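Enquirer: Below you'll find the structures, each written out as structure tokens.
Read-outs: derived from the displayed coordinates by stated rules, not from any lab. Predicted model only: the values in this text are computed from it and were never measured. Cβ atoms are built from the backbone, for glycine too; each structure is taken alone.
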Structure P
Amino acid sequence: MERTEHTTEADIFDLRIGLDEQAISPEAKHFFDTAGYLIVKDLLTPNQIRQAREVLGRLEGEQKEGPFGGEILHIIEAGGVPEDAMALEAVLNPVRQFIWGQQYRLVGSRALLRQAGVDSRLTQGGRADQRGYTRYRSFHNGQFRCLLITCLIALEDAVDGDGTFCVVPSSHKANLPHPYDNTQLDAVPPLIELPLRAGSGVLFTENLSHAFKTPRHHRHHWMSYQYGPSYMVNWPGCDPSATLLERIGNDPAKAHLLLPPYYHPEGAQKKKLENKESL
């Protein structure tokens, strides 16, 4: 019986994903797959931290209420450090590994303004997370297809329970919903704190249960960047302006992040198959 050959996506398109080009250790990949997050230290210098806080201070009139308190959307539009921080290589290298190689983009940016008062709620993770766009996926061959990864950068020290970011490790793989909606964070047994010094960050899958403890005395500022696969659309309110696109046009890393959503890169269709179809 004659075997029928089926044309695959790879036959038609040069996917140019480039997963083999990503320099990330097996230990880091395993830790992210197991725990759901990676700590990335010293992303910003003290001068950059000061400049970032100054920029956010000028944007306070745009503050709205978000799931973790006050937030300012689309901070990259303001330029300066909030714009530059979206394209830090120490962040983009694991982002490429955990999303889809070279086919990734920035889908949103925001500032979180955490006031002293009460802890935030603990988000649901794993299968109980009803946000379909946060799904976590990894495969036995070492490849990942995460749908949404966040990089959270602290602009003040958040340590020792003072406004610290908290997670339930491995909850991105949980099959059951957590039962802690009405529980104080200190009373959630699997919850751990991730102490971060100003200028350091944490990269985590949004499918991981996470929360913030309240700052004890002063407001804490965070910069938050959401990365997704190349076909994911922008978060509402995070479309780049023509001015921003012109400003970053000569920066390859930033320009790549702000490409319009796409599934296959421009020019990826293989000429040999185009020619074959025309015969």
Structure Q
Amino acid sequence: MWKCFLKISCFILILSNSYCVIAQGVISGFYNKKNETTLVVGAGFEDSKNYFVGREKRDLSRNLYSISVFGIYGINDKLNIQASLPYLSSNQQNGLQDAQFFLKYKAVQKTRKTDKLELSFATGFSFNVSDYNLGGLNDLGQQAKIIETRALLHYQKKSGWFLNLQSGFSFKFEEVPNSLPVTFKVGKASAKSYFDFWYDFQHSFGGIDYLGTPRPQNFKRFGASYHKIGGTYHFPISKKSGIYIAPSYVILGRNVFQGFAYHVGWAYQL
């Protein structure tokens, strides 16, 4: 039964990058087996009706479109490497955003007849690929160079139900404030389908707020925090490919847009 979870899980590694927001955690509790490669191509649309100026909600809107490419390779059954790159378009701003690379390792695995518990650690880095503009709410990002660390606790029943919790620290170079991410996820994986519900939180340490002082503002110094919820539904279309849909919503935040986001994509195992 555990084998079918490994097969279906390789299709649910979804990326959805936007301005200072990464959805549902940067790593998954599932692993590719040795020499297995999974590619994911996705597209998204964010329909934001409000913006949190600091923590005060204002009537400022934005539409953001995205196309993303994601890949993960199993160096062995316990060590995976992954990479992602999004292309974003917002108003008249468009281009490649930030490339991201991660290496994750399954350090502990306790398996019983009815359930299993795993502890994983990961480290990675990201950087801006293009010299996109800074200085407005339609910016594609902050051109941040980031070193990431994560720890993930994953619990799964043999029936397919699972839950996991991940957190770590995002060390950001230059003037971009560091941040603390936390993601909680619960769902069910089976041979026929996969679904999950998740809560994503980020706290930014310090930084300045939009429309604050001093002027002119340095947008790299913005502190971005948020509370975000969402879900994923995946269904296979063949033994090696599948399609997913993933809606989400920003509940509260600081210097982030509020609204719904919708993502769809196609995954293929080589």
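Enquirer: Out of P, Q, choose the structure whose coordinates give relative contact order in percent (Cα under 8 Å, 6 or more apart) equal to 28 when calculated.
Expert: Only one of P, Q returns 28 for relative contact order in percent (Cα under 8 Å, 6 or more apart), namely P.
Enquirer: Consider the structures P, Q: one of them gives 164 for volume of the Cα convex hull per residue in Å³ as calculated from the coordinates. Say which.
Expert: The read-out was computed on structure P.
Enquirer: Right, another one. Assuming 0.70 is FRET efficiency 1/(1 + (r/R0)^6) of positions 180 and 212 (r between Cβ atoms, R0 = 25 Å, to 0.05) as calculated from a single structure, say which of P, Q it is.
Expert: For FRET efficiency 1/(1 + (r/R0)^6) of positions 180 and 212 (r between Cβ atoms, R0 = 25 Å, to 0.05), the value 0.70 is produced by structure Q.
Enquirer: Which of P, Q yields -1000 for helix-only ellipticity at 222 nm (-39500 (n - 2.57) for each DSSP H run of 4 or more, over all residues; to 500), as computed?
Expert: Q
Enquirer: Something else about it: By the measure FRET efficiency 1/(1 + (r/R0)^6) of positions 68 and 116 (r between Cβ atoms, R0 = 35 Å, to 0.05), tell me the structure among P, Q with the highest figure.
Expert: Comparing P, Q by FRET efficiency 1/(1 + (r/R0)^6) of positions 68 and 116 (r between Cβ atoms, R0 = 35 Å, to 0.05), the maximum is at P.
Enquirer: As an exercise: log10 I(q)/I(0) by the Debye sum over Cα atoms at q = 0.11, 0.13, 0.21 Å⁻¹, for residues 132-203 alone, calculated from one structure in P, Q, equals -0.44, -0.57, -0.92. Which structure is it?
Expert: Q
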